[in-house]
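Undergrad: Just below sit the structures, each encoded as structure tokens.
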Structure I
Amino acid sequence: MSQHRVTRRGRRIGLTVAAAATAAAVTGVMVIPSASAAEVPVGNGGYSDTRPPGTSGPTDNVGNPVLPQVTDAVADQPVPTNDWWSSLVFKRYGDNPYSQPMYGHPLTYQAVAGGLEVGYPTDYSIVGEGRQYEYVHTADLTLGVSGLNSGDVKADGWSDWTVNPYWSDGDRELRATIGHGLPFVYAEASGGDAEITTNGTPEVFSDDGNIIGVTVAGNHYGLFAPSGSDWNVSGTSISAGLGGADYYSVAVLPEPEALDTYSQYAFSFVTGSEVSWDYDTDAGEVRATYTLETEAREGSETGTIQALYRHQWLHSDDTMLDYEYVSPRGAMKIREGNSFTTSQSVPGVLPVLPETDALDDGRLAGYIAEVLGSDDPFEGAVDTYWTGKQLGKLAQLVTIADQAGDTASRDELLGLIKDRLEEWFTVGGPAEFSYDSDWSTLTGYPASYGSDTELNDHHFHYSYFVMAAAIVAQFDASWAEDSAWGGMVKELIRDTANPARDDEQYPFLRGFDIYAGHSWAAGHQGFAAGNNQESSSESINLSVGLIMWGSATGDDELRDLGVYLLTTEAESIRQYWFDADQEVYPSDYEHPIVGMVWGSGGAYSTWWTANPEEIHGINVLPVTGGSLHLATDKGAIERNLEHLVEQNGGPFEEWRDLLWEFQALADPDAAKAAYDADNDAYEPEAGETRAHTYHWIHTMAATGAPNTDITADSPTAAVFERDGNRTYAAHNYSGSEQTVTFSDGTTLTVPAQSSATSNG
């Protein structure tokens, strides 16, 4: 068993010249396949199109290989994984060819032989000795076609946050559209009447022929058949002939009186969803617009209704209705219209904390020498996760050594990082990356924690590679050229956070759930509780790596993508992992944080231990200059650590360094006092070093904690404050001098390719 985690949860590539050209458009590298197509060169490196001998790709739970379950309509498209609905395409269990429960919010869904189960859980349970709260999927309705008995369900299409499950038994067909924030389910049916089976005898509160309102299990629904149809209620079966049409829809109503409002939009079918974002550098803000595409199946109405999560409506000025829905993420507010826009301040990131005179240069140099003098600075790491952590560890020391003027140590560290990255980026050695064209993914071998067989955690593992490469690029631009090793870095980015929707090799933003505002870890979503994510901070590590890589290489598209992802997920973490506003978790849930977010709720736990220190620390590591967003809610940090001490029965012992660094974001003096009292007796966390912990805590004790209320016109700038005195810091990746302007009016001139610090 590892120190950190236990397991969470075709067709061969034929790279044509056209596909190579597509790859070149995204990466900037022209990929020419060899005659045997065993190795795909990318700059100085490359990846294999065939897994190394003795390794495995995606499998079911008993080890049988699996292929994506999609219809011919989308068979040539890169298949999404790691989504809220991935069990539709990744059948983790051989005896279930349909799906696991899928948590769209406000509705929940599960595909079965007879159609689509739909529920709206408003009551929660607290289980697992009080550790987990969950709003479990229970079917109120099952939408189908009379007589439907499908042998499986496939995905027939998808967009940014919607998906189309498809059923067929040879005589009857059903295609549904479901999604995040959709109160409606849209059905296309053929071969029989529309048939809805209810959980218990429905209470009909309104009947207007083709539109009826029913209450089932305490929840209210509107049922909408084509004009001229008539719903027939018989026991627990509600059916309607569709005449010459092939559609019907169902909506969950916030209350029965909303039926008239929802009826206006019943035949405006959602056909797609798309996000767009804009980073306004001058304002230090990201604006994101979430748009639904619709089609009028009858009439002329093309508007719709959407339900917004808390992390969205808190940052939107768009008008909402007075109605709300219950969800595991707190209240969802309702908006009429096809789109809404959010606007959020961008959290600053730094490659290294500000320079101060608070450090003992000799002590710091000794700590760095301790790492470089070890027999193996990578501590035996061989797989993608543990190698990544070691790369991240060494990368943090590079910028500290550079700040201290220790160029010899800096360059030795850079050499170690380059050598290990180049080893992974070269086919045929002890480690390599392999592209799986069936699953449209790039997997590193040796793999770990299901990154191969379950497609888990790619964004966690590769975040460290991207971050380390960004640090290298900061000091060696030629190494980061696409024609050198940068092309392979971009392959990892395309696998985990591809910004292109038209890429033929990788799906758009694989791990990031655009509407939920955060990433998911499990590739298959093969759980009754939906998908999950444990280490939100490792997901953030990828976003920060994108900002730094994009800044260092002059790739504004990737920089701005990182800004959007960081800004969005930071707010989701604040709300859903740390309940910073204390408005999300059930009132009788006794923990102020969760270690894991699930589709159905959240859990005070990790995958590998119930020890409180790891539960609290897993959403902190790795601590970098991208962790500053956590300081937005200092009260939440204090509640977090107070609860840890309470649960632990005393001061924390394991991962003390991480938790002191976390504490320093709210109370640097307390963190320093605890650190100093320890006198180096602690054992560093596997991705930490004594040098980094010393530098972090003593620097922040001098500058004060981050003041995230002040923004800047650069994503790589931040402000710290102690006793009313502010320290301004920024890094300039460009080749010319830059003046950074902060929102309080302060300016800071930063030399080319340098960091600068000022007290205003």
Structure II
Amino acid sequence: MISALSNLIKDLVAYWNFDEVKGKIVHNVISNKSSLINYVFNNAKFKSSSDPVWHKGIRGSALLFDGCSTWIEEDINIISETNNKMSIQAWVAPRCHEYSQNGGITAIINQHNEENTEGFILGLNHFGVLQFKVASNGSWYGLRIEDKPLPLNKWSYIAAVYDGINGFIELYINGEKVGYKDLPKNSLITPTSERLIIGKTNNSPKINDIYEVSCYCGLLDELKIYKSALSKEEIEILYKGYLSEFGGELPQPDLLIDRNIFKDDRYRPVYHFISPGYWMNEPHGPLYFEGKYHLFFQHNPHGPLWRQIHWGHMVSDDMVHWKDVPCALTPGKDEIDAKGDWSGCTIVHNGVPTIIYTAGDGPIYSQCIALATSTFKEDGDVELKNWKKYHKPIILQDKHIETEAGEVHFGQFRDPFVWQEEGVYYALIGSGIKKNDESVGGTALLYTSKDLFNWEYRKPLHIGDYKRHPKTGEVWELPVFLPIGKDSNGVDKYVLLINPWFFKPSPHNVKYVWYWTGTWDKNNYNFVLDSDEPQLLDVGEHFTGPSGMVDPKGRTIIFSIAQGKRPAMDENLSGWAHNGGLPISVFLREDGRVGIEPISELKTLRQEEYVNLKDITLQEANEAIKFIKDDCIEIELQISRGQADEVGISLRKTADGEEETLLYYKYDTKEILINRNKSTLNPEYEKGIQGGIVDIGEELLKLHIFLDKSMIEVYVNNLKGLTSRVYPTRRDALGLSLWTDNNFGNSLVKSLRIWKLKSAY
């Protein structure tokens, strides 16, 4: 064995052990060359610069490749030394698998030109299929190991062997030969002028000329290239040698995204629900189980863009402070969710937490409703880290569903919302109705079941009127149906929330949440509306993607997504996109209108009370708050208008007023408005005035404002919300001031409290 190992050592032509532990440089032990690790935060734009991420490896440390910005280029001609024999070995622990643009390979290591048929590439195809290709005499010779994909979140030992003299290539996983292919004897690898790259494919495509694809995502350690063709016995010796160091039990790699990487990003919220990194969209499936709150979310752990959607997962004791846990759902090879785990909900069925979700673009079904169950009964884990997907759909859309209003759009069938009453499960599924190929309106299709697996279609719960209310969309997404309390006559009232969707570009915003209230007749499957006029829950342009639940206190809680609306390049350079809105309680007010308020648990974020003022003039209030320079604060403001028409507050303000955001109530039109025309000096960021009607009647104006870096949320008299985003250019845009359109006049601050808020993480 010692003799065999000594022969192997002399055949090494390149060796990266990744034992640097820290820093931006990696060393090739054999060539003694040092290479810069490409990494988005080497020279960061929105935060302080930081090193690539290093974790404990198989031996010493390992380098984490983030899937979008981490790779290594070395100026070395491997092929000149290995043109007739080559072996590559490495330890890999994938965090997630690339989408494999156009069926290509995500390289672990390569020096190749696909178009010119030059070089070699070792990497992964979609879902961790190991693939090795060499170019010789104008042809590609390759192996794909379809039946043994590399597992996520575990270490795997891989080896690739090319023997041009004897004419074959081989692949090994964990010491076992898993693939063999003949090639012409006395072959040579065709040389290439491309650079050797570790962690990214040569000449890989970009999305929108910005986002890198075909980048490896996971840990890499002990990468070696030999100028000989290793035998099966030699590969077994190498593998067992590593394995013996752990007593035969491999360590668990650390692959959770470290949110501390982004901790000083000037625009990234710190107390809102937010993915640990990269891309997120709608939160889904809020659940309370065994003393823990769970919230899931649309997530791409491979980069800050919409792509290969997973279900991210976080756990909390209070819906405010969240802990990251592994993804609950990951698209699977040859499964019904092969191209995405889309939106859905959760429910506890026979004591088992259950996810019901939209499975996207699988090999059989374009869209279907799928199910996954927690392993809680087997492992007792209250954090619900492990889930098992049911092997077939639980609901498929019939090709032709007729209603009195017209035919249901086939192929528009997604976003289940499920609840249970008196032993019956009810499901709403978002869709739309057409008649004579014209849109009638969006709808939420109602199904029932006794066991969650066998469902019967009933009828649309409600159908929108696209002609009268085009802003409510041609199709409805993300329907949510929840109780909001009893009216003055003791009648239970419910709210139906939806997101609009359009087939073609529309002047109407898809980022709104519309709602209707009414009574629920479960015996006849009827939702009897109080009014068919749609209402907005939030009049800003960033509150969308609703999900909800009734919590243990009996409150109806709604979660949302606050999209960033940033240029794609900035999202790419920042490494994250989007965050959740604050959880809000939705209820029926005494006056019969829908009320909303942020949940009371948010008070636990209060770190320091800056001011507590009562019954003073605006001038006196401004003098008292001029010392506040902060971008993470909570404000409770009650103000009497006097003779003013516009009354409000300037947020994220520079001392000279060059940058500021104006938030104000306009009494003449009964509107809450946000003016972002001076929010930023950057012309690429959205500006303008947004808002909508909030009729406060004779009530005193009450604004409850949350400022969290780029996030602004205001709640007006517990009637409406306004969610917005701002991206000030100047770092001193941290001030506040009150104002009116008549230079204060006789307006009075009845109450003003401001708190500094701390991070929720």
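Every number here is computed from the coordinates shown, using simple stated rules; none is lab data. This one's a predicted model, so the numbers in the text were calculated from it and none came from an experiment. Cβ atoms are built from the backbone, for glycine too; each structure is taken alone.
Undergrad: Once mean count of other Cβ atoms within 10 Å over residues 135-142 is calculated for every structure in I, II, which label goes with the largest value? Each step should come with its number before you reach the end.
TA: Values: I: 22.4; II: 16.9.
The structure with the largest value is I.
Undergrad: Give the label, chosen from I, II, of the structure having the highest value of mean count of other Cβ atoms within 10 Å over residues 391-398. Display every interim value, and only then the final one.
TA: Values: I: 25.8; II: 16.6.
Looking at the calculated values, the largest one is I.
Undergrad: Determine which structure produced the value 3.4 for distance in nm of label points 7 Å out along Cα→Cβ at positions 95 and 519, calculated from the coordinates; the candidates are I, II.
TA: Source structure for this number: I.
Undergrad: Figure out for me which of the structures I, II the number 0.96 belongs to, where Cα Rg over 2.2 N^0.38 Å was derived from the coordinates.
TA: On the way: I: 0.96; II: 1.06.
Traced to structure I.
Undergrad: Have a look at I, II and say which one yields 7.0 for distance in nm of label points 7 Å out along Cα→Cβ at positions 207 and 703, as calculated.
TA: Details: I: 7.0; II: 3.7.
Structure I accounts for this read-out.
Undergrad: Looking at Kirkwood radius over Cα pairs in Å, for residues 279-694 alone, point out which structure of I, II has the largest value.
TA: Details: I: 22.4; II: 23.1.
Of structures I, II, the maximum of Kirkwood radius over Cα pairs in Å, for residues 279-694 alone occurs in II.
Undergrad: Kindly point out which one of I, II the value 0.10 was derived from, the read-out being FRET efficiency 1/(1 + (r/R0)^6) of positions 159 and 631 (r between Cβ atoms, R0 = 35 Å, to 0.05). Please report the intermediate quantities before stating the final value.
TA: On the way: I: 0.50; II: 0.10.
Source structure for this number: II.
Undergrad: Which structure, out of I, II, was helix-only ellipticity at 222 nm (-39500 (n - 2.57) for each DSSP H run of 4 or more, over all residues; to 500) calculated from, if the result is -1500? Don't skip to the answer; put the middle values down first.
TA: Values: I: -8000; II: -1500.
Computing helix-only ellipticity at 222 nm (-39500 (n - 2.57) for each DSSP H run of 4 or more, over all residues; to 500) on every structure in I, II gives -1500 only for II.
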